[in-house]
Structure formats: structure tokens, C-alpha cells
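Here, each number is a calculation from the coordinates, and none is a lab measurement. What you are looking at is a predicted structure, and each value in this text was computed from that prediction instead of being measured. Cβ atoms are built from the backbone, for glycine too; each structure is taken alone.
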Structure 1
Amino acid sequence: MLARLSCVCLIAALAAPLIASEIITEPTITTKVDGETRWYADAAQVPGYADATAHNPGYDVPGLWHDRVKKSLHAKQEWPKVRVLVWANPGKSAKDGFEAKHWLEDGKPATAPIDENTDLVLPDAKGNYWVSVGNGKKYQAAKFRHLTVGSKAAMVGHFAMRGNLWVKRGGTVQYLDSAVGGDHCFWRIDNIISDHDRRSTSLVDHFHFKKEAGSSQEFIGLYRSEDNWQFHSGLFIIGPDSEIGMGSRTPPKIADGAAVALMDGAKLSRRENCDWQDDLTVIGTLTAGLEDRPLKRDARLALGWKSKGKAIDSTKGGHRKPGPDDVGMVVQESGVIKVFSTDPKQARLIINCNKRDPNWGQIEIITRKLPVSGEEAKERMQKIPRLTDMVIKGTVDWTGIVLDDIRTGGIKVPSVPKIGSADAPVFGDHNEAAPADLFAPLQ
């Protein structure tokens, strides 16, 4: 998808800098996009799709994976053989899914319940069904290893995972609240629109990525959280043509010891615009591509636009109120941003504005106890130019980065890169000012 939303579409398609009368919006991660297609959703038509599982991914099956899958860390991971349990009654739900009575092992009734060294399969069914293996408590230790969820099936209840996840077309997961463990894994969801969900799959309200140092997880598909998305540790990879819509309330952070990498056609943003606080704080590392998997196509980091409190007459901000200090991104002293590219002129990291509108819930929150609310607040918000900004205290290698939708003086830096040089960023057509005027000294 993002291949079609390359710099040609994202940057060159609009002829003039944004002004209030020319507000551009784009769909949120939950909004259906007519005619949209993705390679992982199309793979459902590939012979062999039905036989592939999280524990037997079929990396050699033509058309089942992207063409560079053999270079991915999860494809190189070796897993010891463990018990495989298959749900015995597809179409029949159960809240005590951890009990052996619900499962088959090698085609026979299981004699032992699931454990952390068990792979689970929920087969396709004609009617919807759900399985819960938790007790409702959040952020528990992983109770099994790999999970395959077939069409019409759903794994529900708060749970964590340490292995591979493959949600086939028409299946879903709910309340998957954390990624843990020390291996290289993939999570793959093949839905664009499913019976259970909107365009993307909502994992949970507060999602936490807590992989061990030296391990990774590649997210393939369209994901979102409702409130919070945090990167604590390990390598978080946004796979080719995949999208992460982080929660629209709690500010996300890439912590020290964590790294996030965007691959070809990947996108990282909020699930919708958030007008208060910062959209992303980089304390660890953010890359486009990896050293051994450099970009061949553009990736996109879409930061939020900020009203600075002007739309609702909020002069100080704070307490979930927009204010003058809110910015799109902060790179702290230890933070690093870098692009690994096969050709920095053709395969780049586009950093621009998400152009997504806030929802009614957010407008209600930011206007509490203020005279401006409802339709008046919404109308004012719609007149705010879609521009973003950032504070750079750490290290940014500008080579291979495209900057667009940046406000005048919107990039606070210790030193301004030499505009036009080989190691300077490239600038789009929708910045508020000339390239040199987009930078300002870091105070």
C-alpha cells in the first residue's frame, strides 16, 4: 500500500504549502479504504495457505510470504519441537480453554492442559467462536508458545505471547496485551476488514512490548491499540506494507534498550490524531530498514499535528489539554534515528504529518471544563493547519530522510544540517517555510 503512497503521492501530489483553507485529511487506521489490498491478505488465495501455521510457517511456499522473508530474523529462528494442541470443537466457544478436555493432540483427546511449551491451533469454522485461556488479569506470563487462529475463530481474554502468532483471514485476537520472551518471532494478521473488527485489529487498550535484549518480533499486518503503546525492550520490527496505529492518549516512548525498525512500505503513527503531549519520544533507537535488510521502498513515520491549544483557548496545556509545548516527536540525548537504504534517493524514511482528525472522544476530553466544546471545538480543530514539529537532542543521521508538513522553526536542533549537502534531509512541498527556516536552535 505505502508503495503506492510513496513520495510521489504523499509529497508531490499537493502543489502548495498547507494553509487553514486547504486542510487535508487522511483515513484513520480504523477507516475502510476502498480497493485496498496487501500481500499478506492476498496470500489467503495461495495454495498451501490453509496448511501453514505459526509453528510451521511455510517460508518456502511461493506467494505466502514477501520476497525477502528469508532475510528476516524470525525465519532464521530455530524452535524445538513441542506439543501441538488443536481445538477439538471448531465453532464452539469456551472460557476455560486452558483445560485439556477442549483439545486434541495428534488427533486424540489431549491428556494434559496447555503449558508454556505448547503450540495452539484454533481451526477454521463455519460460525464464529472464541476461546479464553486467561483469568482476566493483565500482563501475565505467556501460557503457551505459538498460536494459529483460523477463520471465524478468536483468542480472547488478557494474555501475553512469547512465540509466533498467525491470525488467518477472518480470525482475530482480543486483549493480547504484551510481547515477551527471548526469541525472534513474527506476529501476522491477514485481515484488512474482518467479521470481528474494522480495518485494523485492536490488540488491547494498553499494549507493552517487552522482548528480551537480543530478541525481536516482526509485526505483519494492520495493528492498533486504543490508548497506549509502549516499546520497553528488544527489537520491534514493522514488517513490509504493515502499519502500527499507536494509542491516541498515553504518549508512546521507545525506551533505552528498545529499538523500532520500519521496513519497506511500513508506517508508524497514532491510530488517530492526538493533540496533547508528544506523539513519540525516542530514548532508544528508531531506524528505517536494518543493516542486513536495507530499505528498497519508502517507509513513513507520521507524526501528529498540534493545535498548541489555540483551538480551545488553552494557553498552558497539561492534564490532557493541548498547549504550546506539545510537539510531534522528541529525540532525547540517548536517542538515535538512522536510515538503512539500498538507495537513499529512492528508498527513504518520510517523516511528515498524519493528517488524521481527532475523534469525538478526544475532543470531549480536551474541552472538559472549558467554554469551547462540541461542534464549535470540532470546527475550530478542523481549521488548524496539518503541521508537525520535533525537538532533537540526540543523534539523527539525516541521510535518506524526507521532511514534510513541518512548521516554521519546528525542528529544534543543536546544529542545523547543511541544506543541500549529501548528508542533509530532503524536503517535501508542504512545509510551512523554506528549508533553512524550518530549523531553530535548541534552547
Structure 2
Amino acid sequence: MAKRVYKKRQQIYTMGEASRHKNKRNRAVYVFLIIVILLLVAAIAYLLYSMFLKDNQPVGPLPTTAPPNAEVSVPTVTYVINDSGEKCHRVTFYGKPGQAVEIPELGQRLTFSGAELVLDIPDKSMIGETPVASTVSVTLHPRLILTDSTILPIQTIQYSIDVESSSLTIVTPSEKTDLSQPLYDATYTIRFLSPLASKVYVNGVDVTSKRDTSGMVTYVYTLQPIGEQDVVIEATEPYKFSCTEVLTFIRPTLPVKLEITDFPTRTTADRVTIKGYTDPSAMLSCYQKLAEPIRINATTGEFSMTLLRENYGETLVQLFATKDGNTSQLRNTVYFAPDVSTYTRNAWKLETGVFSNPNGYIRQTFLFSSVDVVEVVETNPTVFKASVALDGSNYTCYFKYTGSFSFKPGDHYRIFADVIGTYNGSALMIIYEGRGLID
């Protein structure tokens, strides 16, 4: 009995020992697994470090900057106007005699003779003759060439250039003209100023040849009976951004057909012939003096009329076509310029009465042999104040001029002109367009 108990107790003891041994083995496995996991984590961390962090650490300067021991200094950039009046960006490089600077974008290699090397880069050379934007960005990648031919990068040079706009000034219509009102004109004369070096376009058509020596462009635009219509005027100067102005005209549709096909806008003759089309059954009328009655083709409606000159200068011609109670109106202006040889030959000798009693000399032509421009008081048309010398005295008067000639204070002229009234209490004369009338 005791022996059986002993065996039982011996059996229990043996199982307890086994359990303890098993627990020791399990702990060893756990420790081993933890070590393996830690090693794996460390390996992964090192791998990530090598892939994403190590290569991006600043092991040296940026590509555009040389290593500190290369003794490469950052260049300076300043805006200057050189001795020739050119707008430039001045770049100053720093180095040693014998070293050189290469600028691939400019195709230049420059050698140091001292501690500094100065390069003026004309803005024009970077803008180009026909810039397409109002701002040009410049980026240069200079390199320093050491005396042993080692090539080192210099800090990238960057700057911007504001491109000037081409010059364009609309003279006619003036700022006072209300273009929101409908026009019943067959044509509209547009005048604008632009530099002689520029090219000018109207609705995409090159009209540079219409510019005179003063820079004035005169363009006769044919108005279409379609309501609103835009006239795009563009001026382009070399090395400057193009300038554009848009004029919007309104010419209403007409209830009765009325179209002008031939209308001289300037003549030195004493008459002009106007041609066009209207409704064959319409009645056509004109307020101006005609050489003969208006002729209308009863089938096609084609008409012809001859207008007589009543005075020199601008004459507004108004045509009316009426049918079934409806009326269409068209207007146009013709400039009767004097024949210079005849006009000047018939000029009167100037007398003091012109200044004291100008209304007694209306439409008479005089030669003003000594005229000094004092002040331009109006533009479009031009009106300038003048001092006229006559018989040892000076008289104040005013001159009106509708052409493209430019008057400036201090200018001195010999002028043929007509008396037309008064201005600011003094005599007012008109100067017609024509060579030889202003010398």
C-alpha cells in the first residue's frame, strides 16, 4: 500500500519537473523570437534610411553652388543704363586673374584680369525683336573655369525684364467723342500717332504706308450698316510689346436701301462726283449745292451726283433716301484742299485790320510771313495761339488746323491762311491742308 502511494507521489513529482522544464524552453523561444523581430525592425529601418534619407542629406552644396573650398562667390545683378543709353542688367562675377566665366546661354567666355569681372547684358538681347509677353524671365547658368581647367558651377542667375509697350495715341475720334451714339456716315476717318519705327495695323491689315513723317496715320474706315462693329488698331515697335486699341462704332441698319460706292474724301478740284445705289423707286435728296440734278437708274437704283465746292476745307455731305414714309440717311465728309499755286497767288497782303476787325475779312486769304507759335490750346482739330509780326508790331491771334502737321511752342512759320472769325476775342484763321501753305 505504501509503495503504491510512493509511486503515485513519484509520478506527480515527475510531471511537475517536466512542466518546469517546458516553461524554461518556452521562455527561451520567446526571447529568441523577440531578438529576431528586433533585428528585423533594425534591418528594415536601416534599409529605409539608406533608400530615402541617406541620399538626400546635404553631403555637399546644391548643384548651382560650388563647394566652399572652391572659393566661388555669388555674382551680383543690378539694373543700369550704360553709356550708350541702353537698358542693361549688369552682372558682376568674382574670381582670380586667369580664371574664366562661361555663360552657355549667351555663348560667352570671359577671363578675369582682376578680382572682378563685369558684364552688361542689354535687355534688348534677352527680349528679342518681337516679344510676345509684357514680361521676360531670364535664367543663366554660369560656370567658373579655374586655371587648372576645373569647371565649377556658379549660382544660377535669375531676373525679370518688364517689356515696354509700343506707343499708340488715338487722335480721331477724340476722348470727347461719344461713340455710343449711332453714326449715319458712310465712312469714318480715324487718325492716330505711332513712332516711325513701328508697324501699324487696322483690323489686321498693314497700314504703315499711310503714316506721314510726323507719325500720323490717317485711315478711312467704311462703316457697315450692321449695328456695332469693332475697329482694332495695333502698333508694334521693335523690342516692345504690341499696343492695341479697339474702337466700337454703331451704324444702324437702314430702312431704305442707300449705299455709297464712290466718294472722294479729298480733292483740289472745284467739284466731286459721288456714286452709289438706292431703291429705284426712292426719292434721293442732298442739302449741298449740286452741279445738276441727281440721276437714278430706274432699274438698278444706281445714282450719280456732282457736288460743287462752296468753300475750302471740310464739307459735310448729307444724303437722304425716302420711300413709303421711311427715310435713310448717310453722311460723308469731303475736304476741298486749295490748289497751292492758285491759292497762294491769290493771297492778299496782310494788313492790321485783320487783327482789329476779323469779321470784315471772312474767307479772305492772307500771307502771314512771320508767325511764332505761343501755345497749342486745342487738339483735334489743332488750335494754337500765335504772335504775328507786322510792320514792327506783334499781334496775337489764333490758327486752326485739321491736318496731321504738328505745331510746337517756339516754332516759327510762314503761313497762308483764311480768316474765319474770332477765338477768345482775337482773330481766328484756318490753315488748309496742302504743301507750301506752311513753311
Structure 3
Amino acid sequence: MDVNDVFDTFLDNTEKISTLLSEYEQVIQIIYYRSCDAIIAASIFGKVFHDLHKPCILTELNDDTINTVKKRSKGINIFIGYTIDEIESIDLIGTMIALIPPIDSPAKELIINPFNYGVTDYKYLNFSTIAYFICSAFAETLNYIIQLPLVSFHTSNMMGEYDGFIKIIADDAITGGVIKIEKDLSFLGNGRYRVSESLVYSLNPFLPGITGDNTRAIELLTKSGIEDEIKGKNRSLSDLSKDEIKDLNSNLIVQLALHKGYQEEKLEFIKNKTTIINERKDSILMNTWDFAAAIKDALYRHQITTAIAVLLGNRTDHLRHLTKLFDEERKSVGVSYRLIQDNQDDIVDLSTLRYFESDYKISWYNTSEIAAMALSHGLVTPDMPFAVIAPGPADLVTIGLRASKSHNIGNITSVMSEIMDKRGFDVNISGSLLKCQLSVAKDDYESILLDLNEKFREMIG
């Protein structure tokens, strides 16, 4: 996408909002949807208003807050991430500014929709990017908020490369000395964990045969001539020399080629890492990958207040709590590995599908990756797809499914979508060729697995 074609138009349309907000002196109400991008966008507004001593309130819209939102609606209300119908269902008195999902159509003057600017891929112009450009016109300083759209980008494109509007922000941040971008191994906790731990904890990217298994991680390091500690001092990935990074990357590619049936993505582990210069080296906020993962962890664990506090600049108690969540989530991979390893007899064996029912020890949002780990490590016989079942969000049950290319069942997400369509279920399914994940009612998941097994049986013949 050539952002130059629409950038000036975009800035012209945000200018009226910037002017309105900069001149307004009463309380501004910011109502955010429960998503990483919406929370970060709300925090950008909140940080700028706080620095300017403008009163503001950050809240989400739910059954508990809707009456409070109505009572406070006499002034300016900034809605982030809600649809037109959701916003118009509230009897507002004041002025509405809305950053809405790209699937919606603009209905009022102060609504910003990426489709207005010919942006059909949402990653190029998300809520945080819009919030940043609105606030950049009147903020006292951009040195802090300029990094937040980059963090937001990585919550949905974890190791992705900047493009579109987000690249404009990244380039400005480099020029301003806020960030630096350099090639590095693309693993979370890059400067925080021992080298072996970074490999063991890795779910994104998932490392077949290595993720969850400390013995195999150590073997790989030994083969690469890399020591986990020197003179009693632990080494992290950020301590490795360029030659060590090159050797580890090469040996990873060779090792994972042995598990190519489980690989969807290109075998590439050296990518552009964005370092936030003013954060401490051992902090989870030091690079945008870890920062983004931490915000996702907080959202999944219903710790939004902690996430917003850190996004607003807190570097004490809230950051310590967020760091604890981050570490727990990374280390949960080993807990999941041992849970399946120690409970082999609980694996249910259907004719063309196996599944394992877990309790809360396996996080619902990791179920498809844990299923992949079990298959690639041989915790379950790899002759058929494997599913991990865990308690999901909102009293639902999450099914995480993984297959191998050798199973010859085509696109597993398409297969699941077909089953849901036949049942008349409107379910959000995330996935790709070899994996998928969805949350369904408790009463439905067992029959869905039986339908899936029958579908696989028909396909395999």
C-alpha cells in the first residue's frame, strides 16, 4: 500500500478532532473495547490528556458501566473499537468521536474508519495509529507515545515488519532516538531468560521438537557451541555474539527441517527487533515484541488495569505485576508439556482424531500450540490430528487443534469452518493450514469433536 496517496487526506480528517480535543477543558470520557489495540489507543489519549492536565476517564462498555457512561456523556466521548450499532444504542448527550472497526460504515462526522482512506488491511491503520496521529498535533511531547502504536502492531503481528502508516511512525521514532531496529533472534524474553529457556518457552515462533523440552534445547546449544552460562553468570540471547547468533540460527533451521510436517511458516529466526532505548535491558518493555506479548498476557488474564497503568507510564508496582504475568505465561509451556506427559491415559482416541481435556493449567489461548508441541514431541502418536481442550473465556470451552502435513486433510481451519456452518454456529475461528482454535458452549464441544472425527474419516477414506 502506498500510504502517500492517502496520508494527507487522513491528516486533514483528523485535524478537526485534534483541534476539538486540544481546546476542550471539561472531562473527556474514553470508552475502549476489550482488545489490545483499543486499550493501547485509549492509553495514548489518556497519557496525552494527563500530561496536559486535561481531565479524562478511561472505561470499557459493559452492563456494569453503561449507565455510568450515559450519565457522563454530556461532554466529549471517545469510543474506540465499538461498532456503530453498539454506540448508537446508547442515549448520548454530548459529542461523539469514534474509532470504529474497518467493517463498519461511517455514519457521523467524527467517525474515523480506515476504509475512508482506501485502507483495506487493518494492520496498516489500527486504532493506536489513529490515536497517535490525532494526539501528535497537540501533545506536549511524542517521545513516549510514539512507541505505543509499534507495540500495538506487534500484538497482532508479533514478529512482523512495519509497513504503511505504522512505518511512518517507526521512521520518526528512529529519527527521534526513541527506538533502534536491528537484526536479532526472534524469541520472546530475548534479554531476560537464559538462552536455553528462551527456546524452551517459545510458542511464537513454535519450535517443533524443542519448545517445552529443556534437554533438546541444551543439545542444540551444545551443537552450536553456545554456553548457557559463563563463569557462573547466565547468558541470554541478547548476550550472544553475531557469530553465535548465526550458528544458532543455522542449527535451528537444520533441526526443525526434521519436523517439517509441522512447519507452516518459513524457517527464519533472525528478524528486525525494535528496541525501546530508554527502557532497562532486563525489562519486558525493552523491545516491542516482549511489550506486546505482556499486554496480550494481561488482556487474556483479565488484568486490564495493570496493562493500562503500564501503558500510561507506571514503572513500579504495576510493571512488577505485569512482569510476573509475562514470566508465568512463558513458563506455562513446561507445565503444559508435563501435564500431557504425566496423563497419557487421559488422551481420548477416536478413529481419526485424538484429544486431551485439560483444566486451567493450560491456557485456552495456547491450546493449538500446545497440541502442536504434543504432536511434534511424540507425546501422542503423530498418525492423526490432535486437539487440546481447555476452559475458555466467558464460560466457554476452547478447542485447539493441530495437524501435520502428513495427515493429508487439507486446510484444517476450512474443515472446522464447514462443520460450524452446517451446525449453524456463528463462531470466530482463528487458524491456518495446520492449526485452528475456537471457543464453543460446554454442551457442544464433544459432539463437535465427533463431527470432526467423522469428517476426517471421510477425507482419509
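When helix-only ellipticity at 222 nm (-39500 (n - 2.57) for each DSSP H run of 4 or more, over all residues; to 500) is computed across structures 1, 2, 3, the figure -1500 traces back to 1. Quick check on the output: 7.9 is distance in nm of label points 7 Å out along Cα→Cβ at positions 143 and 287, derived from one of 1, 2, 3. Which one produced it? Clearly, the read-out refers to 2.
With percent of Cα pairs over 22 Å apart, for residues 151-366 alone derived from the coordinates and found to be 65, which of 1, 2, 3 does the value describe? It traces back to 2. Thinking of 1, 2, 3, which structure, once P(r) over Cα pairs in 20 Å bins from 0, in percent is computed, gives back 23, 53, 24, 1? Value 23, 53, 24, 1 for P(r) over Cα pairs in 20 Å bins from 0, in percent corresponds to 3 out of 1, 2, 3.
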